[in-house]
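Just below sit the structures, each encoded as structure tokens.
Throughout, read-outs are computed from the coordinates displayed, never taken from laboratory work. No experiment lies behind these values; they were computed from the predicted model shown. Cβ atoms are built from the backbone, for glycine too; each structure is taken alone.
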Structure P
Amino acid sequence: MENREFYNTIFKRKSVRSYVNEPLSGEKIDEIKSFARSLKPLYPDIQTELKIISGEDVKSLIPQKKAPHYIAVFSENQEGYLTNIGFMLQQMDLYLSANGIGSCWQGIPKPSKEVLKTSRLEFVILIAFGNPKEELHRRISQFKRNSLTDITDMEGMDELLEPVRIAPSATNSQPWYFTGNNGLIHCYCKKLNFLKAKLLAKWNKIDMGIAIYHLTVSARHHKKSVEIIQDQDGEANPPKGYYYIASVIIN
């Protein structure tokens, strides 16, 4: 499903915040669990764990509508682990949307203490999901995103980077910037002041994983191979106001 269906889904997915108050069928949950086991990590050496839990097992300091189901994501705390989670879980986000299921990244709610005790790894984030009580998809004109000239200085890369431009991010912060050429793209994240960093620094690293995954889907859609690396030159020469995350070789 990944290449064609995920590419098409990128241009219509949205964050669903209202759900039918009924659980999905056991068969659907089994299919989601099966797909979760196939998620491809950005950094394979980082151990992760996903648990499907009910809305009753989720707590939030801010009152909000609950979904019938959540994916609780846990990870080893290693260099790059947040970007790795973003890369992996955006696969799930697109899978759910492509299969008629609403979903939404959840930065504030947390699993109950009982759920947290079931994993020895660090809790990272939740994704809500279920049958949508609102429109599942949107038109491309409904995306509120920066222009391509705001996120890259590369020319002739519009078609490749358009799916990246419309990637989701926490509070729609769109922290990414891309430099390089059609064979090697360097990915950078916006530096934040002290106050913004307290709110968004963690989520922006997850956002970068989401954007890098969209870039890989786009490249493969255009019949190109992808390799994600750490590049010394890219790391040593970030644009002003940004820091280095990773580089993507595209052939």
Structure Q
Amino acid sequence: MASISMNRLAEGAEKLGVTLDSYQLNQFEIYYLDLVDWNNRINITAITDVGEVQIKHFLDSLALVSVIKDRSNVSCRIIDVGTGAGFPGIPLKIAIPDIKMTLLEATTKKVLFLEHIVKKLAFNDIEIINGRAEEVAHKLEYREKFDIVVSRAVAELAILSELTLPFCKIGGGVIAQKKGDIQLELEQSLKAVETLGGSLTKVGKINLEGLDDERYLVVIDKIKATPEKYPRRSGMPEKKPLK
């Protein structure tokens, strides 16, 4: 395969305070090429243009790096809930190699891609789970075991809180990536966040060149244990959000 330029990624990462060396940039190049190759056979992502992937997938994911480093040590345990094609989990693993990353994805064809790319990039300390958050969060080996939970899922925050906070240990936190006008969504999530043992502590705006819509990182601290009945069975958080 022909080499492609990752200059936009390298320059954008520097602006986010993330320095990527040649080995890491090569990992991102491999990731991109295999993502596009697999996407020709199975639908993994709607975004395939090399420039757009660098901004909307890679840099958007790397916007979490500074928050993660501020909150925890570099060998912390992180789970990416609803990772899809590996965002933000795999870019975070490339940028911070010592983190212990778990990728959770319900769609089997996407899991097959994740298993392929994780093997190809020769990662250590990375686990892939094919399952739904509503079920996996009740397993003892995953419940309240993670320092940080990340998610780029499109669900409203009240729903997303139920799918993420049960994974988070007390003293840890959830970092949710959101976009657009989220003020009403934030207000409507407060009861759910409190019920699930969290506290909404920070909303930070992300500025990325090439992205027109407003992007935010919503940080929720885990201050007490999540009641055992949460998350409710599959589909219930979406059907009847905690509000």
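Thinking only about relative contact order in percent (Cα under 8 Å, 6 or more apart), which of P, Q has the largest value? Can you show the working numbers first?
Details: P: 22; Q: 16.
Across P, Q, relative contact order in percent (Cα under 8 Å, 6 or more apart) peaks for P.
Which of the displayed structures (P, Q) returns the greatest value of FRET efficiency 1/(1 + (r/R0)^6) of positions 26 and 122 (r between Cβ atoms, R0 = 25 Å, to 0.05) on calculation?
Going through P, Q one by one, FRET efficiency 1/(1 + (r/R0)^6) of positions 26 and 122 (r between Cβ atoms, R0 = 25 Å, to 0.05) peaks for structure Q.
In terms of mean count of other Cβ atoms within 10 Å over residues 154-161, which of structures P, Q is highest?
Q
With distance in nm of label points 7 Å out along Cα→Cβ at positions 130 and 146 computed per structure, which member of P, Q shows the largest figure? Please list the in-between numbers first.
Details: P: 3.5; Q: 2.0.
By distance in nm of label points 7 Å out along Cα→Cβ at positions 130 and 146, the leading structure of P, Q is P.
Which of P, Q yields 0.95 for FRET efficiency 1/(1 + (r/R0)^6) of positions 106 and 162 (r between Cβ atoms, R0 = 25 Å, to 0.05), as computed?
Details: P: 0.40; Q: 0.95.
Computed on structure Q.
Distance in nm of label points 7 Å out along Cα→Cβ at positions 170 and 202 computed as 2.3: which structure among P, Q?
Details: P: 0.7; Q: 2.3.
It must be structure Q, since only it matches.
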